[in-house]
Structure I
Amino acid sequence: MNSIELMVEEHKNISRMLVVVKNASYGILKGEEISYDDFNDMIDFIRNYADGHHHGKEEAILFKEMVNHLGPLGNKLVTHGMLIEHDWGRLFIQELVSALELVKAGDDFSKIDVIANAVGYANHLQRHIDKENSVVFPFAQKQLPPEVMEKVEIDTADYEKKANENATPSHFLEILYRLEKKYTN
């Protein structure tokens, strides 16, 4: 599997977690109690798999090469598009964490902020994933010179080797599988 295929595969895992997040949010809307442990696991997955592992790889490897080798268009697409969207997702999660703390402290009204930020993040990130899969990744594959794509492949393989030595992907996929069993039909 090449680096782009790997990133698309990771997108599938992230999209599965987005379904979990939306279903857990729907449960809150229906009056179910918030499982703080489950939301902590969702946030852990988002921060450390989706953002730390996946976005970290995009930012440090693929996007870096696009900015360095694709001129103003590559720079604009990455710097003023993808990176801003990554930061926007981080803001949703920061606000979700704050809202969960408020609800936990007794502020029942903040449940609306839990739902708004969780669903806002899920919708935002799904659009982001769709854009990367259909526009950004194909653009990079077509426009980056073969020797640069080869560097992306080598750097991605090194990145994955280190992540697998730490069991990062498998740990977070176990969290995903457990939460899917609880929050999806």
Structure II
Amino acid sequence: MPRLAPLDITTLTGEQKRVADAIVAGPRGGLRGPFEPWLRSPGLAERGQLLGEYCRFESALPADLRELAILLAGRHWKAQFEFWAHSRIGRDAGLADALIEAIRTGTRPPQMSEAEEIVCEFVTEYFATNRVADATYRRAVAELGEQGVVDLVGVVGYYGLVSMTLNVFEVPLPDGVTPPFV
């Protein structure tokens, strides 16, 4: 059960409406996920959505690797909505069903490309140790470039914020959707 009542669009403050309109007019096209909770703090919502727009739609990472990183973050934080939403987006970006399922269940993903393997290793190593070993870092830079590694860190960090928002405010899955994590 969500902890926040749905916002009444007709009673938004001017600042909330301006930010909500910008989110709806952007590439997301709606106020799903963390955006309704964030609108309670329009300054955070505005800045958060701009960072998210870059991370999700403009980063140096190809779409499949961005989605892989998002799924790994969603799994780490057990963010039901995040994992459900980005499983679909990841599939559309070319991630294999077996890879998505392995991430969901916390098992070693089967066959992966070199780039997928490096992203998985980098993100899971960081979550396990709060660091990335020199060898892992060098492999990531060799595969993704420096900007790609910086963007990978940004994507994972941003989706940590998203996951925390979804979890704390208990943003529900759509009706009829089975939660990815039990």
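All of the numbers you see were taken from the coordinates with simple rules; none came from a lab. This structure is a prediction, so every number in the text was calculated from the model and none was measured. Cβ atoms are built from the backbone, for glycine too; each structure is taken alone.
Things to note:
- Label whose coordinates, when helix-only ellipticity at 222 nm (-39500 (n - 2.57) for each DSSP H run of 4 or more, over all residues; to 500) is calculated, return -20500 (choices I, II): II
- Structure (I, II) behind the derived value 31 of relative contact order in percent (Cα under 8 Å, 6 or more apart): II
- Structure with the greatest value (metric distance in nm of label points 7 Å out along Cα→Cβ at positions 132 and 148, set I, II): I
- Given 33, 18, 13 for semi-axes √(5λ) of the Cα gyration tensor in Å, calculated: source structure among I, II: I
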